[in-house]
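Colleague: Each in structure tokens, the structures are laid out below.
Taken together, the values in this text are just the output of simple stated rules run on the coordinates, not laboratory data. Everything quoted here is computed from the prediction, not taken from an experiment.
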Structure I
Amino acid sequence: MKTLRPITIVTLGPALLGVVQAVATCFLLPGSRRVSDIAWAILIWTAFGLVIFGPIAVAVGIRERRPDWLQRHSFRIHWYASAAMGLSLGYLLACLRHEVFDGLAIMAVVLVGFGATVKIALSVALNQKELNAG
């Protein structure tokens, strides 16, 4: 099976996610069948799709152009992402313990999600050779 190009990943992935979630919004929330609600759902879920599929496309693009760089620095990127996610999760646990949710907690949630996305993207890019060999 042919591997998707990074430009295809970053354009079709978020667009399809936005459309599918807008359709799901129409079915699950009957009060949200106005054009403005559907457009809002498409916009929000497409932006979320860019956050998810963007790092995957970048990692696949780097793997195609500079596989040596990816092999050399992937451990460091994984380590920094894990450290940032660990600190963010610790802060979120402290916020839960003290029953406080502030702007830093929102940033911590975003950082945990983005770190997970980066780690998944690197995993996909590094294991692509093994997937194509099998």
Structure II
Amino acid sequence: MAKRRIPYFLNSGSTGVTLSPGTAGALTKIVALQVQPGAKLILDRDTTLMLKDRGATETAAQSKATVYLYSPDRRSPYVLAETSYNQLKYNQDTRIQFHPVRGSVEYALQPFAFLEVWVNSDQAIATASTDFYLEAKQEPL
């Protein structure tokens, strides 16, 4: 019998989520999510990832954004998606919400695994003005 999957929502203030400032002109990790014990985080075609810089001047749309997955031992990075900042940016238009997983493939992140968002921006990114949101699924262990 398959395990039950339940919707799972994370934002900037969720347990296991760490925001870091971004350096202008350099690929910098700005979001790190460590999967918490007790359940696997399931990323599939329904997964939605959004990022919004609410700073005085917003990150340029063409800035490079990369989403990495890491095993708990941090030895096996996997590039889940490479995109532009505009595709990660959050606003009320659901057409630009980013779905990093295409097709029928899915990724099961075990407890203590990491999901990281790196951005190469035209400006410094401040933690105080960054919003992060992830909608995925969770499978209890």
Structure III
Amino acid sequence: MTIEETIQNEAKEIIESAMKEIEFEEPYKDIDGNILKSVFIGTCFNIMPSGKYYQPFACSNVEKCSKCDGKGEITNPNAETVECPICHGIGSEEAYKDQVMQEALKDFADKYGAFVHSGEGDPCDMFVSVVIDEDEDMEMEE
């Protein structure tokens, strides 16, 4: 099994578990006025393969790829430059694995009509949510 398949299986388990719980959650209005049901799935520290949280202004917390030294590409024997097979052009193997996890979580959530997002109070918290039809007769938390 490839690392991508392993990560995708983990993401599938996370989403399937959340979808089993979501029907029991109370609906609420988000900051934009949408009615949602949400399940906390963990923090980026325990869900992402790297266990890290990324900031757009700080990239020093990711390790450079050991194969390409962070360049994202290597020179093959025919003297051509090709994408690094370890980090797939990102320059960091752990950042690549995190990207695979993010994409897999999104893809599996999409299959249920759900989405994955960060918490409003703590961006490290991760949730799976579904939008509830406003016409449904439900009591909402205010």
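Colleague: 46 is what came out when percent of Cα pairs over 23 Å apart was calculated for one structure; which of I, II, III is it?
Modeller: Values: I: 51; II: 30; III: 46.
Source structure for this number: III.
Colleague: Compute relative contact order in percent (Cα under 8 Å, 6 or more apart) for each of I, II, III and report the one that scores greatest. Write down the numbers at each step before the final one.
Modeller: Details: I: 28; II: 45; III: 32.
If we compare relative contact order in percent (Cα under 8 Å, 6 or more apart) over I, II, III, the biggest value is for II.
Colleague: Quick one: helix-only ellipticity at 222 nm (-39500 (n - 2.57) for each DSSP H run of 4 or more, over all residues; to 500) came out at -30500 when computed from one of I, II, III, so which one is it?
Modeller: Details: I: -30500; II: -500; III: -10000.
So the calculation was done on I.
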